[in-house]
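Nothing in this text is a laboratory measurement; each read-out follows from the coordinates by a stated rule. Because the structure is predicted, anything quoted here is derived from the model rather than measured. Cβ atoms are built from the backbone, for glycine too; each structure is taken alone.
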Structure 1
């Protein structure tokens, strides 16, 4: 296969320069039995799929994996429409979509009190569900993930996404003795921390050379070096309608109630979904700990204003709060329109 390049600034190269260098390197897509794309529904994960198709990846080897951050529990953090949007993307491009989740999702993990982290459940290629135990002994959180780039403290990403994908691969016999490629959509432009990510490296589930349960698993970030304008151009050329959150004015699609949300984003969510918003405020009072370090969530939202695009489009608000993506998911490049949230308030991980 290919050797991963260092992105340590001490090696004498600027992270952005290394990102551009690595972006010119691509693995041989024909050498993999499986290509697993982590599809969040955001523009970058969709762009990763489109990039692979542009590179001639065999659709028969591609599978989409969406991690349900609410874990089939009470709707709390995520956009209700996201799963439906991912299903529409899967159908439009004729590639299978598999759901996986930490049982009870972020809410259960947040409320963990002298209990182990919950198990992971995922859909199999045979159409059944597989469940495997959580990790570690009893522990207590009773607090929100912290606003930091440190994944040990910003545990939402590791608990609901990174470790879920790890469990899917480690507990699926079909990957044993095979070559798999995990594809994610991080970009260097998003933050200095993400600029230092390797574009290509062994995945955390890789056991190549092992004798007991060998599997060759690589991790590729194919759009790591792309700028936002290039991502939108990919969606335009393929005529892919962006997630409705972008159309409402959001510059980034993660959780609807993301811990990194800006005042304008929180003001918009409070206007759209006041009951959902109040759930978080109640937990702040219960924990004696706020989502943001400097103020309760209501006070942060008071600093912002709902996006004009959301105020003007009650039909899009209704779509965002539903579970079924009913509009066309693709259009012609000529009719495609840049959403209101493009190049806007993209508050996210550092």
Structure 2
């Protein structure tokens, strides 16, 4: 007995096509890639600093908002000015369950140490934001403005002013070298392990100044322990909520406009190990796009006074190449390149 429906008997190819179409409809499409085990989030810096705070914030909001099925585990690998973390990720080729948050030590560490690493050894995912640097002094400092501070550096005996910063031959010391060049006067740079330590040293008046990221010193500023003199960016910060009785981030002038001709911003970006596939990169790009759309992210950006520029794909790669070259020039001028 022929069980083929009557409407298909004279057109057997139509029956076959209908059958295949039904099978295609019944078969679910292959799911896009997603993590199948916990994701290790490497921080190539110490605890308490800006990168560490951002990574732990992301860890929390991803879990709170159920943005992925697997948990994120933050791991600090700060040895060798972050080389420990970068080399770990570089050496884990093809592991999609590992990501790294990068500072500008992505450029400075290999240039300063000669460690066998370059940002091209990793898979770029996304620029989350750019972090600012603020010139900070103790609230009891005689320096009320950036010009006051700059004039004091120029007038002081060489190396008598003490600048605290995170690490050696990294962002903080590069900015210090730029200030020295503009002032024509050397200061004593004192390295600490992380931005949290740097802020505490300034609160204790053990150093004269720091160039900490906003988020690293914000709580001490709110508490009236520190004074923000200027931000090392070309434009002022847009955040107008008062964080102290008299100031919002928007009230902090740019250093150049305040008489200190220096500007510098720092990367906060995400990379994967080499060998990541396009669908794996796409998963993390979509994840961080969702994170950046959260109201909690906006609050985090406001609190830390970030420059909210975000990039991915070819635009991000182009930015990385240009900034690597900029750091090579700055570090050569400062005498920080590995011999």
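For which of 1, 2 does distance in nm of label points 7 Å out along Cα→Cβ at positions 205 and 285, calculated from the coordinates, equal 4.3?
Clearly, the read-out refers to 1.
The value 48, 29, 14 for Cα extents along the principal axes in Å, for residues 229-300 alone was derived from one model only; which of 1, 2 is it?
2
Of the structures labelled 1, 2, which one yields 1.00 when FRET efficiency 1/(1 + (r/R0)^6) of positions 125 and 293 (r between Cβ atoms, R0 = 41 Å, to 0.05) is computed from its coordinates?
2
Upon calculation of distance in nm of label points 7 Å out along Cα→Cβ at positions 109 and 149 from the atomic coordinates, which of the structures 1, 2 produces 2.0?
It was calculated from structure 1.
Matching task: -12500 is the computed value of helix-only ellipticity at 222 nm (-39500 (n - 2.57) for each DSSP H run of 4 or more, over all residues; to 500). Pick the structure from 1, 2.
The value was obtained from structure 2.
One of 1, 2 was used to calculate mean count of other Cβ atoms within 10 Å over residues 37-44, giving 23.6; which?
Label of the source structure: 1.
If log10 I(q)/I(0) by the Debye sum over Cα atoms at q = 0.06, 0.11, 0.16 Å⁻¹ computes to -0.27, -0.72, -1.38, which of 1, 2 did it come from?
The read-out comes from structure 2.
Looking at relative contact order in percent (Cα under 8 Å, 6 or more apart), point out which structure of 1, 2 has the largest value.
Top value of relative contact order in percent (Cα under 8 Å, 6 or more apart) goes to structure 2.
If percent of Cα pairs over 17 Å apart, for residues 85-212 alone computes to 63, which of 1, 2 did it come from?
The correct label is 2.
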